[in-house]
Structure I
Amino acid sequence: MEIFYVTSNEGKFLEAKAMLPELKKLTLELEEMQSLDPLKIAKQKALTATKKTENKSLIVDDVSLYLEALDYKLPGPLIKWFLLAIGSKGISDIAERFNKYGAVAVCTLCYIDSKGKSKIFTGEVKGKIVKAANNSNKSWDYVFLPNGNEKTFAEMSSYEKNLISHRGLAIKKLRKYLGI
């Protein structure tokens, strides 16, 4: 079975491939709709990717990070834009300014098979925002400490992260669905 993971992010792809060795990377330029609903975003990205390919089974993902300091409403799926604007240090600063450190990471995967049938899988991890060890405008892994852990996502090996991460949990559901 050939399954294509649509992303330009090599780190995301490697995390996913470690759990689903069958995956092949497919880099496509996709316009991403702006919405606060990650299910709509993932579905739209998958449909757009399907139109650019011919009968390929594929996966797209959309990642959200919700902050207690922002009533668990933002940045959500807009996290990419928050990171570009204020970096992971800015995310940490928001939590500190409001003295509210809770956070929820969510991965929404949309799988579309070669016949066009789609299915959504989500993974969610609760944690807290910690002081930024590094400032990154591409990753919030430096400031997200999953509940029950002593390491941020950035401090974990890929193996450790995949066991508990939002993406890892969503991919486990996808594997079960695919029977692999």
Structure II
Amino acid sequence: MKIYTKTGDRGETSVIGGVRLPKHHPRIEAYGTLDELIAWIGMLRSYEQSCVPRGELIEIQSVLMSCCTVIATHPTASVPEGIFVSDTSLLESSIDRMEAKLPKLQSFILPGGNHPAATANLARTVCRRAERAVLRLDEAERTDPDVVKYLNRLSDYLFVLSRCLMYEIGTEEVKWMPGKKSK
């Protein structure tokens, strides 16, 4: 199979169901942002850390691929199997496990700290953008509400993971102090 087809050279692409859409269509924007998020999770997998098992990050990537498939399906086509409530429940369980190890959050914190934590924060912001893109699509064409719920929970997971990644190597969280210099 060739990687290039030349069918998108005029700014259109096919979605599941055989319909061609402009590459700036909200459906393409939504699953393209999900694809970017999958890549950021892959970057997280490249770091040595003990906050979450590497397999958990692979599972998240797999669920996100399912989300992409659901979002890439035109409304006139039958939607492939998507995500399950248990996928979101797994994120919640992992959030609870990580939070049990962390000091209580007392204020907003500034993203950064170390490379893994900064990467988790970048993934979190892309996740929020993906969620917004799916919600924009949902305004025009109904989407799977479980995808939105999963993305919402995943952004929480990535925030807590960033905190855990700082905590596990002793990087201090920089608190945001409105009107003052942060420390």
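Just so it is clear, none of the values below were taken in a lab; they were calculated from the coordinates. Because the structure is predicted, anything quoted here is derived from the model rather than measured. Cβ atoms are built from the backbone, for glycine too; each structure is taken alone.
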## Note on the structure
Note: Rg and Dmax of the Cα atoms in Å at 18.2, 58, derived from one of structures I, II, originates from structure II
### Query
Out of I, II, which structure matches 9.9 when mean count of other Cβ atoms within 10 Å over residues 100-107 is calculated?
II
### Query
Looking at structures I, II, which one was helix-only ellipticity at 222 nm (-39500 (n - 2.57) for each DSSP H run of 4 or more, over all residues; to 500) calculated from, given that it came out as -11500?
I
## Note on the structure
When I, II are compared on relative contact order in percent (Cα under 8 Å, 6 or more apart), the highest value belongs to II
